[in-house]
Structure 1
Amino acid sequence: MATDSSNHTPKQVLVCQHRSCQAEGSADVLAAFEEVAKDTDFKIKGTDCQGQCSCGPTVRVVPEETWYYRVQPSDVRRIVEQHLKEGKPVDEKLNPRIHLRFGF
């Protein structure tokens, strides 16, 4: 069965701009996302606190609720290419407080 792409919700990238994340460079992360994703349909938005202050800069991808932590501008291209375009989250940047993993 074919899917109806008209109901497709574009991914949004929410980059925390609260003072604790800004102290860790979130303004540069936001600028990097805006630059790298400028020719895509992804929505890039700065937000207020996302509640992960000790793990900032925090980046959240919605609607699937993927949370990245300690994101640096050098991580942005990989997140855009691997996650947003290919659908494969960047495992080593996933926030371990939200995306629990067990080494069995």
Structure 2
Amino acid sequence: MKITIQFIDGCPHLELAERRLRQALADIGREDVQITQQRIDSPEDAQRLDFHGSPTFLVNGRDPFAGGEAPASLGCLVYQTEEGIQGAPSVPQLRHVLRSSS
């Protein structure tokens, strides 16, 4: 499994996103998975990479949280979690995605 966190410079949710992802991986016994980060620097990069906001998770090259037809953007994303809107998916949401992608 390959996981990439795409982000914009100064993203206030990057640390939270990575912490939750590492916890979800540990919970399912996949601490061997390497996490890479990819900074998106320009509107052109966002368009080319179909990037819709920061942080974006790519699991095996696919965004499991993508929804709708939002345009490419260098903005921040929010995620609907069981505890309300937050800057990153919850650990249970990430566990579900990771189990489905294994």
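Coordinate-derived values only; no laboratory data. All values reported here derive from a predicted model rather than from experimental measurement. Cβ atoms are built from the backbone, for glycine too; each structure is taken alone.
Thinking of 1, 2, which structure, once Rg and Dmax of the Cα atoms in Å, for residues 19-74 alone is computed, gives back 13.0, 37? It must be structure 2, since only it matches. Tell me which structure, out of 1, 2, gives 21.8 once mean count of other Cβ atoms within 10 Å over residues 11-18 is calculated. It must be structure 1, since only it matches. When distance in nm of label points 7 Å out along Cα→Cβ at positions 27 and 91 is calculated for each of the structures 1, 2, the largest result comes from 1.
If Rg and Dmax of the Cα atoms in Å computes to 12.8, 37, which of 1, 2 did it come from? Derived from 2, not from the others. Upon calculation of relative contact order in percent (Cα under 8 Å, 6 or more apart) from the atomic coordinates, which of the structures 1, 2 produces 37? Going through each structure in turn, the value belongs to 2.
Could you figure out which one of 1, 2 the value -5000 for helix-only ellipticity at 222 nm (-39500 (n - 2.57) for each DSSP H run of 4 or more, over all residues; to 500) was computed from? The structure behind it is 1.
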